[in-house]
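Some structures to go through are shown next.
We did not get these values from a lab; they are worked out from the coordinates using the rules stated. Everything quoted here is computed from the prediction, not taken from an experiment. Cβ atoms are built from the backbone, for glycine too; each structure is taken alone.
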Structure P
Amino acid sequence: MAKKKIVTVCGYSCSDCDHAGKECPGCTKTGGKPFWTTYIGIDRCAIYDCCVNDRKFPHCGKCPDLMCERYNRIRDTPGISEAEATACLAAMEKELRGRP
């Protein structure tokens, strides 16, 4: 049986994340403060904050500026190559553009 897909505001799939359901219930339940925000010294995810709090969208797929500069933070993730970041961003965009 396949894992249930965890839906996020940004289109990232938390379903395979080792932290999901343990120390991290996800961005929706934490109001944009998933576990990783403390590790990089921010209060709230900028993508979540813009989408939900500022623009009042249910997810970034509704935004005319989809794949804005806020998504570039993924390229700065330690241990992720440029090719991996590009593939991750493409998957996120595909997920978001397919949502109602």
Structure Q
Amino acid sequence: MTGYPNGPGFKESETSREAAQAVALRASALRDRVYVYIVAHPGRSADTIAEALGESPWAIRPRVSELRKTGMIVNDGRGRNPSGMSVHLWRAATYAEMKG
């Protein structure tokens, strides 16, 4: 298994490591789907992306974090979720931003 951010991260406990290993293949596929969605629909929050993909926010938020950490996506400002809380909006990084 590849470590964070190219794969699910885990803390020091054995159960956390086992959980990361169990979701590694699904996480990779979800990360790809999230990236493709962001490329086509910039300026969306992680929860909006989750809803559009028919996935749980708990499955999508870590994938967004992984994509941000690898530099594939960048913050595109802030918005509000349905409850009025502030959220980050995301877009695909430009080539220059990736090479930054």
Of the structures P, Q, the one that 18, 17, 16 was derived from, the read-out being semi-axes √(5λ) of the Cα gyration tensor in Å: P
Candidates P, Q; helix-only ellipticity at 222 nm (-39500 (n - 2.57) for each DSSP H run of 4 or more, over all residues; to 500) computed = -7000; producing structure is P
Could you figure out which one of P, Q the value 0.45 for FRET efficiency 1/(1 + (r/R0)^6) of positions 40 and 56 (r between Cβ atoms, R0 = 25 Å, to 0.05) was computed from? P
